[in-house]
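*Asks:* See the structures that follow.
Each reported figure results from applying straightforward, stated rules to the coordinates on display, with no laboratory input. As the structure is a prediction and not an experimental result, all values here were calculated from the model. Cβ atoms are built from the backbone, for glycine too; each structure is taken alone.
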Structure 1
Amino acid sequence: MRSVPIIVNPTAGGGRLLRSFADLDAAAHRCGVELDWCHTEFRGHGTGFAREAAEEGHPLVFAYGGDGTYNEVARGLLGSDTALGVLPGGTTSVLAYEFGIPRPAPAAIEALIVGRDRAMRVGRTDRDEIFLLMLSSGPDVVVLEHLEAGIKKIGRSGVALQALRELLRFRSMPTLEIAAAGKTITAGWAIVGTSRCYAGPYHATPGASPFAPSFEVVAQRTVGRRFAVPFALGMPFGRHVRRRDVWRAMVDEVEILQAGGGRVRYQLDGDLAGELPVKAWIDPESLLVRLPGAALDPVLTRSTAPAAVG
């Protein structure tokens, strides 16, 4: 049997991944593959494992966890000839939705082993961070900043509960400035997407493609809860981008700045990152990703987005 490294975050998904190892091994064996388990123990550990696998010439590395785990592994594989295979196991695993990867993880193993590789483009910030899905700042970051670990373990419903709690509080929402497409606009919420999916299968940036050398910026130009709530509620149905207070643009570089007082943070791929300002661009190197055969056509299709709206 050929060996495929699998980098796993044992704390992802509230620790429930530990119960699925036998099923994953069995699924791999049915495809003639033996999994070489690599357990991460600290932040950045997955990057080291991935870099070693690429240096050893492995054609494929599985990342088992959530979007934070995928991001770590991607850092070690970026620019190499080793493909990233995403196995859904985190709280949401948004990237798995983007690529149409089946669930649960044993089904993903079988689909990816017989899948095909494609070069993906990723975002990079001036803090030497990368992102595979999105960079954003605004009300979603306020929710993440106050999200308790116990609530996060519940999954998407836990995040929704925290969002409801924030709605009932009187914390002020940040005011941002976005510099992109030759203009600067004031906004209450900014989402910079390298991919379409956000918080699950919802297309926050429907014009983005993980295989295109550009971002889609979706910015809500109004500030405050009474505007942010209908924007968020419209996202699952694609109505948020049809709002009159929304500006969209396809760009290859963007900067988000703090317009008001106090510290304002941003998030990358669903995890809190640093404080504004932050600048992002498309990384010149590509990341090979393994796609299941059934997902090849959907991800090739890119929703139509104008160069700029509003």
Structure 2
Amino acid sequence: MRKEAARMTRAKRDNIYGTLFAASPIIGFFLFGLLPMLFSVFLSFGKLTTFDLGDMEFVGFENYARIFAEDDRFFKSIGNTFLYAIVSVLLSLVFSLFLAQLLAQEIHGKKVFRVILFIPYVCSAVAISTMWKWLLDYNFGVLNDLMTAFGAERVDWLNEKATAMPMMIFMSVWGGLGYNMILYTAALTSVNRSYYEAAEIDGASKARIFMSITVPLISPTTFFLLIMGFIGALQSFANFQIMTPYGGPDDSTLSMVLRVYNAAFVEDSMTYGMGYASALGWIVGIIVMIFSAINFVFSKKWVQYG
């Protein structure tokens, strides 16, 4: 009986510990995800220009009305963000697939190249952005030093409207190549080789094989990278905040999330403040959800499973 009682006690203890360990992610989401999200909804209907909730004034939908009636900078940030997202994600997918195809061949040292290309992805966004800001600096940047060494004039890459956004896009493409390439490599290796053999027997060209066999069969991977890339790009903040903290020349690099941050912490708090920034944040979230839903709907037309 004692052994049976001890076994039951141990089983109950194991069940309690197991429940606690299993519940920890749910508790973490509740405390650090759901509660802040609900609080931001509450905050978006108020005017709060300090960090003291006692100073909050309920204003209803006034913050949302001001965004659509007055905030031209926010709508410009939407255009900037979609330009950045579309160009950077599409270029990253194209170059990643090209590199995956190239490194799928029998090339000496291809593992080293894969590691080198993957390093930027695992590095901190702050460190990467700081490095590129130094490289592109007008006075002592390495890129401008190289240009002057070959007789060219210095370019203020991050403070000229014609070059600021292209540099942000270039940095994003460079940073995402490694991750996309690894997933594309895995997708390419999973394609049934018999399809290629049948196409070669029929006399199909390499371009036709690539477009008619490879692209459709790796479309689930492309869809995943497309969705995750767009969601990440639409929420980009750290690189913009570090490299062009005020939105660049003529707001040419003002992203949606940077606009939210500036409204909350940088610009005149009496004009905007936490409540207004929370309303902006929810509109950004809705935009991301709508765009993701559209992608899922249209994916049925071009993504092939199995």
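*Asks:* One of 1, 2 was used to calculate distance in nm of label points 7 Å out along Cα→Cβ at positions 23 and 47, giving 3.2; which? Walk me through the intermediate numbers first.
*Replies:* Details: 1: 3.2; 2: 4.3.
Going label by label, the one that fits is 1.
*Asks:* Here's something else I'd like to know. Tell me which structure, out of 1, 2, gives 19.6 once Kirkwood radius over Cα pairs in Å is calculated.
*Replies:* For Kirkwood radius over Cα pairs in Å, the value 19.6 is produced by structure 1.
*Asks:* From 1, 2, which structure was helix-only ellipticity at 222 nm (-39500 (n - 2.57) for each DSSP H run of 4 or more, over all residues; to 500) = -22000 calculated on? Don't skip to the answer; put the middle values down first.
*Replies:* Working: 1: -7500; 2: -22000.
Working through the options, I get structure 2.
*Asks:* Please state which of the structures 1, 2 yields 21 when relative contact order in percent (Cα under 8 Å, 6 or more apart) is computed from it.
*Replies:* Numbers: 1: 21; 2: 28.
Corresponding structure: 1.
*Asks:* OK, next. Which structure, out of 1, 2, was distance in nm of label points 7 Å out along Cα→Cβ at positions 87 and 111 calculated from, if the result is 1.5? Don't skip to the answer; put the middle values down first.
*Replies:* On the way: 1: 1.5; 2: 3.9.
Source structure for this number: 1.
*Asks:* Right, next: Thinking only about distance in nm of label points 7 Å out along Cα→Cβ at positions 175 and 223, which of 1, 2 has the largest value? Could you put the intermediate results ahead of the total?
*Replies:* On the way: 1: 0.3; 2: 2.8.
Checked 1, 2; max of distance in nm of label points 7 Å out along Cα→Cβ at positions 175 and 223 sits with 2.
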